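The structures considered in this document are given below.
Each value in this text was obtained by applying a stated rule to the coordinates, not by laboratory testing. Nothing here was measured: the structure is a model prediction, and the numbers come from that model. Cβ atoms are built from the backbone, for glycine too; each structure is taken alone.
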Structure I
Amino acid sequence: MPLNFNSFVAMKFGVVIFPGSNCDEDVIYVLQEIMQQEVVRLWHKDHDLQGADFIILPGGFSFGDYLRSGAIARFSPIMQEVIQFAAKGGYVMGICNGFQILAEAGLVPGALLHNETRKFICRNVHLKVETTNSLITSALDPSKALKIPVAHGEGNYFADEDTLKKLNDNDQILFRYCDEGGNVKSESNLNGSVQNIAGVCNESRTVFGMMPHPERAADSLLANQDGLGIFESILKVAHA
C-alpha cells in the first residue's frame, strides 16, 4: 500500500558516515526513496550538521571495530557536534554500530559486549515493542512481534542493576528480543543481552539506540516491511 505523505511532517535527516560504515546507503535509500525526506551525508570529520533535524548513526564496522566497537568513532569530530545537538534536545538514533557509538559516547545508558557465543550473528529476529512512548515507536503495535534482521558480533547489551531499574521504571526500554508470538523468553535471546534488551532510549527520550536493522526490513522488494513503522513513527504527525 502506498504511504500517505500528507500524514507526515517533512524533516531533514543527517546520516553520519564513518570509515567502515556499510549501512549508510541503506538508511539513506529508505529515507529518500521510500519516505521521500531530505537527507544529507555527514562525513566523520565534518564539524557541521547542516541543519539536520534528526541525526542517524548507521551500522557497519567503524574504524574496523578496533579497541571496541564504536570506541574510536566516538571521538570523531562530528561526534562533538552530535553530542552538543543531543544536549540541546536534538533527536539522534544509532542502529547497530551506531548504537555502540552512542553507548561509548554516553548518550544512551549501558554497553554493548561481545555476543555470548563469541560469534557474529546475521539473521532475522523478532522484537517485542516495549513502549509507544517514544518518537521511534509511537506508531507501532505493541501486540505485534516485529521481524527485523540483526548483523553483529557485539550486540550483548549490558547495564548494572541500578541502571536496569531506572530503564524499567522510566519506560526507556524500546525493544526486547522475543519469539514469533511476542513472548520474551531466554530462548529468544540470541546474544546474551540482559533482560533480552534490544533497544533503549535516554532519559529525555530524544536519543535512541537499537541493535536490529529496521532499514533492512522497510521495502516491499525485500518481502518484509516490519521496520518501516519505525521510520513512519519518526515522521507521523497528527494534522488536527
Structure II
Amino acid sequence: MATALVAGGGVLAGMAAGVFHPRVMLFGPGIWRGPTTRPVVALTFDDGPHPHYTARIADILHAHGARATFFCVGREVERHAGLARALHAAGHQLANHTWRHGTGADLFVASRLEADLRRCQESLFSVTGERPRYYRPAVGVRNPAVHQAARQAGLTVVTWTHAARDGAWAFTARRARALAARTRAGHILTLHDGSPHARSALREQTVESLPLLLTELRARGLGTVTLRELLAG
C-alpha cells in the first residue's frame, strides 16, 4: 500500500510539473529556450497591450536598442489597435496569448480554446498583416487540451526559461539584478506589460526596473531580441 501511494504521488507530481513547470513538456511539444550559439536572449511580455504601460515599455526598449515579443490578448489588441500597430512598426514581434485570457473552461476544452486562439490570430492579423506562429497559454498552464488546441490552430506553445513573476510580486531592483544574473544566452525571459486594471502598482514597478534589467543584461554581454530572432539561431 505504501509503495502504491508513493508511486501514485510521483505520478501526480509529474503531471503537476507538466501542467505548471515551464520547462516540462509532458503533454506535447513546446519551446522554453532557444539556441545558445549567440549572446542574445528573448525578452517577452504578456497580457497587453495596455494603454498606460505598453507604450512606456516600448520607449524603454527603444532607448536600450532592444526588441521584444509581446504575447498579446486579442481583445486588448482590438481595444488598443493603435498600440499594437506601433509595436509591430517598431520591430517588435506580436504573438498569441489567447483572445480573452480565460483560465477556466478555456484551458480544458480543446474546441473552445481553439476557437479562442483563432479569434486572437485574426485580431493580430488585422493590425500586423501576419498570423503569429507562437502561443503562450494563459498563466502558462499546459495540458492535453491546450496542446491539442495549439496543434489544431497551427501554433507552437512557448513558455519561458525564467520569469520575473511580476504578475504577483513587485519587480524590484534586487529582483531585476537576480533575474539578469541567472540569465544565459538562448534564454527566454517573461514579464508583463498588461494588467486587468487601469493602473497597477505592480506594473509601475515593472516599468521602473526594466531599464536596470536591460542594463544588467548588456553588462553580461547579452543582447535582447524577439523570439523569432532568437529561434532563427
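Comparing distance in nm of label points 7 Å out along Cα→Cβ at positions 25 and 137 across structures I, II, which is largest?
Of structures I, II, the maximum of distance in nm of label points 7 Å out along Cα→Cβ at positions 25 and 137 occurs in I.
Here's another thing I want to ask about it. Which one of I, II has FRET efficiency 1/(1 + (r/R0)^6) of positions 33 and 201 (r between Cβ atoms, R0 = 30 Å, to 0.05), as calculated from the coordinates, equal to 0.45?
Structure II accounts for this read-out.
Same structure, new question: Of the structures I, II, report the one carrying the highest value of relative contact order in percent (Cα under 8 Å, 6 or more apart).
Largest calculated value belongs to II.
Taking -5000 as the value of helix-only ellipticity at 222 nm (-39500 (n - 2.57) for each DSSP H run of 4 or more, over all residues; to 500) derived from one of the structures shown (I, II), identify that structure.
I
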